[in-house]
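Student: Presented below are the structures under discussion, each in the form of structure tokens.
Readers should treat all values here as calculations from the given coordinates under stated rules, not as data from a laboratory. As the structure is a prediction and not an experimental result, all values here were calculated from the model. Cβ atoms are built from the backbone, for glycine too; each structure is taken alone.
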Structure I
């Protein structure tokens, strides 16, 4: 019972902030790579927009984590009593949190309906799906249900929104799409609108040396 009340409470104040600030929201989901993608997107946009762009801290990506991120909290409490300061400070956070032009949020889907719940108060302008794998398969029951859940993020897009999809992921390539939004693909191994080329592996990690653009990137303004 406490969890449901807390979710509704945080959702209320997060929605208040979103209605006040009206940021462009970039929502990132996927079975793997959500946090890395979120951080990369934020790093690139920070160069262009500076302090006018914000991101969710850490992996605040659940029904309670996403509202906490919107309100500017850094982490989710682990113990019951640690929620008390947040409960008392959330209204002030909603009213005084800085106005951001762009907000990059990570969304998790651990069970059916998670994305639908989060997009009931988050309306992304751009949706990024990194990959779809059999994570939390026990909760979903079948791979098709996991694909359906991840893809449901796209139905929250407006008609002029953008879907940014990993074309190298087999499940994303096989998924059925629709809607009036625009689509952009990225990848390495398959034809993509944005593709990394001449990728070289190093001990510190893989570094894309160059990238080619077949069509223009989605605008966030």
Structure II
């Protein structure tokens, strides 16, 4: 939906330019009765479609295509609600920011747990992904308050890129998910190792970004304190 008041929106993603153009065209084409809240609700419903696809993959791996459809629907609802609000000049800054990111946190938790409950990934690794992603979310929102910068991307990757990666991974898993490593009696598949890689990556980004911001903010506060004392 909308970014917090007076915060600079920073988004530098691989698909950002084309996505912005597409979302503007879609917002212009939507009928007047479709409101941003309808799209937000659609995004929440798609979360359960994704989870159902993962759970049903116990019956047949082709159910992962249902999860892929859920990710596409989630992109439509989650990405377009804010664009539509801005296009029609009906933004509700605080409400939009709150609902959007609470929904994102809920979606992340449900999807990662469902992935861990599927036959594709160890539950523990799914929970590690949840923790890592939520740590990045916490960092982003705390930074909004302390730096007035709202980061929507890291290393050219944003929510849309993450969805694309997951959709490609889901499609690959239908045909191929070999066991690549045995560790202390636990068999780790390709997607288990990929999940560990991303969970570790989230943690590294969180730690490095947090430390760098803390150093920067400490210097700014000390400089401001010296200016006050000198006056």
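Student: Give the label, chosen from I, II, of the structure having the highest value of distance in nm of label points 7 Å out along Cα→Cβ at positions 11 and 43. Let's see the in-between values first.
Tutor: On the way: I: 3.5; II: 1.0.
When distance in nm of label points 7 Å out along Cα→Cβ at positions 11 and 43 is calculated for I, II, structure I comes out on top.
Student: Right, something else. Match the computed value -10500 of helix-only ellipticity at 222 nm (-39500 (n - 2.57) for each DSSP H run of 4 or more, over all residues; to 500) to one of the structures I, II, and report its label.
Tutor: Corresponding structure: I.
Student: Let me ask you something else. Name the one structure among I, II that distance in nm of label points 7 Å out along Cα→Cβ at positions 91 and 147 of 2.1 was derived from. Walk me through the numbers before you get to the answer.
Tutor: Details: I: 4.8; II: 2.1.
Working through the options, I get structure II.
Student: When you work out Kirkwood radius over Cα pairs in Å for each of the structures I, II, which one comes out largest? Walk me through the intermediate numbers first.
Tutor: Details: I: 18.3; II: 19.3.
Structure II comes out on top.
Student: Looking just at relative contact order in percent (Cα under 8 Å, 6 or more apart), which of the labels I, II belongs to the structure with the highest value? Mind dumping the intermediate values first?
Tutor: Values: I: 20; II: 26.
Across I, II, relative contact order in percent (Cα under 8 Å, 6 or more apart) peaks for II.
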